[in-house]
Structure 1
Amino acid sequence: MSKEFKAGFWPTTCKIYQDRFRGAGNILTVFRASGPLTLDLLKRSAAVLMLRHPMCRANLEELNKRYYFFNIDEAFSQMSSWSEQRDLVPIREVSREDDAHFERLAERDFAENFPDDARFLWRLTFIRDPDDRDHQFLHVMSHAVSDALSTATFCKQLLELAAPLAERDGGDTPIQTLASDLVGEAFAFRPPVETMIKKPELDASSTSAAVAEEALGIWRSEGDAPLEERFTYNIYEVVEEPLLRRLHQQAKSHGATIHAGLTAAFLTASAAKFGLNGTVPFSTPVNLRRHCEPEVGPEDFGCYVTVEQTHFDASGKMSFWELAKDCNKILKEKIQVSASAGFLPVRFNRSFIQEKITNELGELNEDRRCPGGPGLSNLGLLPFEATFGPFSLNELYFTNSQVNGYYPVFLSVLTFSGRAFCVFSCAYPLLSKETLRQIADETLKLVGKHA
């Protein structure tokens, strides 16, 4: 038994990206935790989340030549034993080989598309620490069913629910019976995000001149390789609380934000490494939840983002904080213009999106062009607890799906428990690991210098 819902613009786009680009259309979340976790306990906790959130039981199927639809698996919630449900929860356990094992697995898992016959569009790898001090987790979810905020919340709730479940001896009792108080009422399936956008009137005082300006600089990859030979390479870094606090204070004193400071640092470091001096394209994912009516809360699981491309000045003529404020102003203007138009097209079909993606493919292959420019996704401060009974969430990272060259480099940031967790990403071998390392080091150096 299943429930079917027509897929919106973003899920359709992500599905086509995955079909055309190896490893695209996915979200990767990496987290580290401690405590007496077992595979069975994690599966029970994940099963509760699957019952709560329809998107955790969804796959995408072809409706006709024009559209896809979400197929929500209802059979899972009606199974009469835990052993039946357990086998369907897509979590596996592997033994740790060395400290860098999770990085190698992440590269491989992130580059693996979900097959057309996949029952669910997510999977989790549990790298267990026998001493229960440093478990590592790799969570891959299709961008069609989730955004980064949803995946981060999923990982936090996985530990949060494990605490009460660890105290229950469920045997083969189905999870909906064992944990009915934890499951609660399932969230309703939301309509496509583009149908929920509220359209404010455009502020006439906003000229948005910088938005329409043609980019002068062209980001180009260092090399090329067939799609099947490309994968996303990540560098994981942490900005500790003292430095983060100083950055916040400096940003506030200059009338800017932490996000603007990170943008200025990442843009400056990237442009210098690519040898660009002028106006360049830069991409920023935008949270659409606050633009919906009714507003969509963080507890709603799904994909509520779009990407805004702006043109920023990388000439070096402005001071660091002047650049940060300028980046912030231009992005706000672009969002205002896009919001007044509804952000995403309400009317579309697969042919429309496929043509757009085919054009992007052409740009990727033209002189190794990366038309999107660098991208920065910042979830901001997440109000997450770090401890749940005997379990602790120690580190949490995410990275957006890479389109194998559309973005030459990407920075993903989230903050919780006083620290900012950063992932610098590139599509290797389009960009070398050494180049990404240099950009990451220079970005963090600029953050430290101006904090």
Structure 2
Amino acid sequence: MKLTINNFSKIKKADVNLKGITVICGENNTGKTTVGKILFSIFDSNKDKYIKIEEELLFEFQLIFLKNSIDITSHNRYLYNRIIERLDIILKEINYFKDIKNISINFIKNILKEIFDYNFYNFLETTSDNIETYDIIINNISNDIEKILKNPYNKIMQEVSKRYFNEIFKNQINNLHHRDIKASLELEIKNKKMNIEFKNNECIKFEEEFDIINNIYYIDNPFILDEINSTEHKYGLIAKKLITSLTKDYTENMYKNIFSAVKNNDIMKNLEELLKNITIGEIIKNNEIYYLKEDNIDIVFENLSAGLKSFIIIKMLLSNTSLKENDILILDEPEIHLHPKWQLIYAELIVLLNKYLNLIIVITSHSPYFVDAINRYSKFYKIDDKTNFYLSELEKDNKNTMIINVNENIDLIYKKMYEPIETLNNMKYDEDIE
């Protein structure tokens, strides 16, 4: 997988390989976090989009029928079920709006007549006036449905992309200093591409050669665990997605993700030795409140350390099979609440998640310990051929950034990180002289 970014927000240019573990380092405000947010916006807006389109289309159908005084809500179960059946036929006929040329008014009328068939007359007395009314209603509904179905697929996805990206980036998609310059994104997976372009915070192009099938999770704050016991969630798309995934209840369908569960259970057993120095007890739920059971004591998540919460989040995503093989995991400065010793354990955990589940993992970091640990554990577990290191740097104008691959010279990252330490050492040297 490869992500190419041009003139997006603060990033002037970036070509980022996403084969296994991707580490992005750099000073604050150089666009590191932007890469992860771009990936989240692309994947989450496209995952299960056909299901979401079908749900929205059903809602539009309900409005159209209601306008014509016909109830197709679940209260009228007969018509509702027939609409659901025929909706699937319609969407397959137009390939989910990708082949709208297949739509004709006669096609829609025939579908409607199949839906209503003779049962429609149960609502009307069989008179010439009512038959005429029937024909008028069919025509009116057909015309309204045709208008919706004639929306081009790329236009629909342009609107979806605009909404997602503007929500994530708070209406600051294009370069703040050059809003009129086109921002472009290209995601390449197995030699197939998805291209998205923006101008003035509007999506002006959406083209795809593949569908997104994997999930993405963005973790930037271990304190999100405190919120899953709350009844009020005032968070954006990223946090809502994570909270929903952490609290997923598989008991609604006991066979849901059963094969992923078996695999994840085996992985958790393999990780037990690594995590033995970090006490992660049993995660339990009682009266809709989550606890960590430790030494027969139930501890609410709010009273756990920030560092421990970082590990619990990963454990919960694995245990309830939210996190599955080939998914994408974004970790924004995961080391920030971890002691250096725990940073090493967390780094090894990340490397093993890639090794066992083939996750695509994108990390931003300021810690030389953590970056070095990722580098060394990648080599130890022989996945260094799938591990890439990048440095984000401001250009001379201090307005735009470039993100460059430094695999051949990773010392550039360490040099940036050790500059403050050198400053302190120089101060100490001056103090000693005095």
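Could you figure out which one of 1, 2 the value -15000 for helix-only ellipticity at 222 nm (-39500 (n - 2.57) for each DSSP H run of 4 or more, over all residues; to 500) was computed from? Write down the numbers at each step before the final one.
Working: 1: -11000; 2: -15000.
Traced to structure 2.
Consider the structures 1, 2: one of them gives 22.7 for Kirkwood radius over Cα pairs in Å as calculated from the coordinates. Say which. Before the final figure, lay out each step's value.
Details: 1: 22.7; 2: 25.0.
Label of the source structure: 1.
Using distance in nm of label points 7 Å out along Cα→Cβ at positions 39 and 151 for the comparison, can you identify which of 1, 2 gives the largest number?
Values: 1: 2.3; 2: 3.0.
Once distance in nm of label points 7 Å out along Cα→Cβ at positions 39 and 151 is tallied for 1, 2, the winner is 2.
Just so you know, all these numbers are worked out from the coordinates, no wet-lab data involved. Quantities reported herein were computed from a predicted structural model and do not represent experimental measurements. Cβ atoms are built from the backbone, for glycine too; each structure is taken alone.
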